[in-house]
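Computed from the coordinates by the stated procedures, all read-outs in this text should not be read as laboratory data. Only a predicted model underlies this, so the values are computations on that prediction, with no experimental measurement involved. Cβ atoms are built from the backbone, for glycine too; each structure is taken alone.
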Structure I
Amino acid sequence: MKGIVFTKFIEMIEEVDGYEIVDKILMDVKPASGGVYTAVGTYPHSEIVEMVISYSKHKGIEVSAALRVFGRYLFDVFYNNYSSFFDPKHTAFDFLESIDNYIHIEVAKLYPDAQLPKFTTERPDPKTLIMIYNSERKMSDLAYGLIEKTLEHFGEERTIHVDHIETDGSNVKFTIK
């Protein structure tokens, strides 16, 4: 997994909870990397999973909630660092539909070894967007947080219904109305 995910997760915890919690998480997890990450480095996915689990325990929240909070935080990071991906889009649906066929293509140019989730989209009617998340990393709750923040960014009130196509979380259907 790309280091930017690790650096931004740690940054979020520092901003929200303070460095003491970051230190406790790193002491709990004892990552093979030593907890030293660079944005362009690549690290084992298992390390972020262990850190999210530890963070959720320290916060007293479910792992899914911790991932959603992080997804919302990451949206702001992406918007601040890659605003050109957002500017030509007029609606949240337009933006969300562009993730796989535009944004992830551009990200792959910047980070050729990045292993990005796959999103397929469908609009059964003008007020509904179906997004299918597929990833071996099983971090659909992170995607959920990103979707929530996307809707907020575009000022659109929508409901999000989640169906787990695979029980392990590798394949999830988001219906946004």
Structure II
Amino acid sequence: MDDDAPVAQWLEVARGLLGEGDDQRTLARANRAINQALTLAPAHPVAWLVKCQISSARGDDVAALAAAETALGHAPASAEAHYWRGALLGDLGHGEAGLRAIEQAFACLGPDDEWLLEDLYFEKATMLEALGDHELASATFEAGLARCPTSTLLRAGLEPVRPRRAPSLKLLRGGLQ
């Protein structure tokens, strides 16, 4: 029997529960499953990334960041780990550090990481917007669309935010004379 089989089983359970949604009870079960995997393989970078995702879904960005950094400690060339680190740093208000981590994720992209491109471009562009660099953010959305032409997410990012008008009220006539 493969020594990694129990870890893979716990990973599958944790991912399955994570995929069920953001119900806190389900996420707690997912967390217990990923903790089992990490007990068996504490240096497993993918398990740490799943732990990161579960912590993020539970609303604990600090624990999620710690898990992403632990994953990076075990797999420093992981584009996905750099992505998660960057996204979480941005969420925690550390935009410049988040951008550096996203750039590192781009630098680490391998042939099997194409699925991550859309999210990388989106995260980078939204961080740039939050930092006030709207021109570079637009250019990043456009660059992302060049690489991911079917992305509705990136296309939506290019649309300017239109100010909302107050709804016009119609005067109903009748009944009052």
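Assign the value 17.1, calculated as mean count of other Cβ atoms within 10 Å over residues 12-19, to the correct structure from I, II.
Numbers: I: 14.5; II: 17.1.
Only structure II yields this read-out.
Which structure, out of I, II, was Cα extents along the principal axes in Å, for residues 52-99 alone derived from, given a value of 40, 20, 12? Provide the component values of the computation, followed by the final result.
Working: I: 40, 20, 12; II: 25, 24, 12.
Source structure for this number: I.
Out of I, II, which has the highest value for Cα Rg over 2.2 N^0.38 Å?
Working: I: 1.03; II: 1.33.
Once Cα Rg over 2.2 N^0.38 Å is tallied for I, II, the winner is II.
To which of I, II does the computed value 23.9 (mean count of other Cβ atoms within 10 Å over residues 44-51) belong?
Details: I: 17.0; II: 23.9.
Checking each candidate, the match is II.
To which of I, II does the computed value 15.9 (mean count of other Cβ atoms within 10 Å over residues 20-27) belong? Please report the intermediate quantities before stating the final value.
Values: I: 15.9; II: 12.2.
The value was obtained from structure I.
Suppose distance in nm of label points 7 Å out along Cα→Cβ at positions 68 and 116 works out to 1.1; of I, II, which structure was it derived from?
Numbers: I: 2.6; II: 1.1.
Computing distance in nm of label points 7 Å out along Cα→Cβ at positions 68 and 116 on every structure in I, II gives 1.1 only for II.
Given 12 as the derived value for relative contact order in percent (Cα under 8 Å, 6 or more apart), which of the supplied structures I, II does it correspond to? Walk me through the numbers before you get to the answer.
Details: I: 20; II: 12.
Among I, II, the structure yielding 12 for relative contact order in percent (Cα under 8 Å, 6 or more apart) is II.
Once mean count of other Cβ atoms within 10 Å over residues 28-35 is calculated for every structure in I, II, which label goes with the largest value?
Details: I: 14.0; II: 19.5.
Comparing I, II by mean count of other Cβ atoms within 10 Å over residues 28-35, the maximum is at II.
If distance in nm of label points 7 Å out along Cα→Cβ at positions 92 and 108 is calculated from each of I, II, which structure is the one that comes out at 1.6?
Working: I: 2.8; II: 1.6.
Of the options listed, only II reproduces it.
Which of I, II yields -15500 for helix-only ellipticity at 222 nm (-39500 (n - 2.57) for each DSSP H run of 4 or more, over all residues; to 500), as computed?
Working: I: -15500; II: -22000.
The read-out was computed on structure I.
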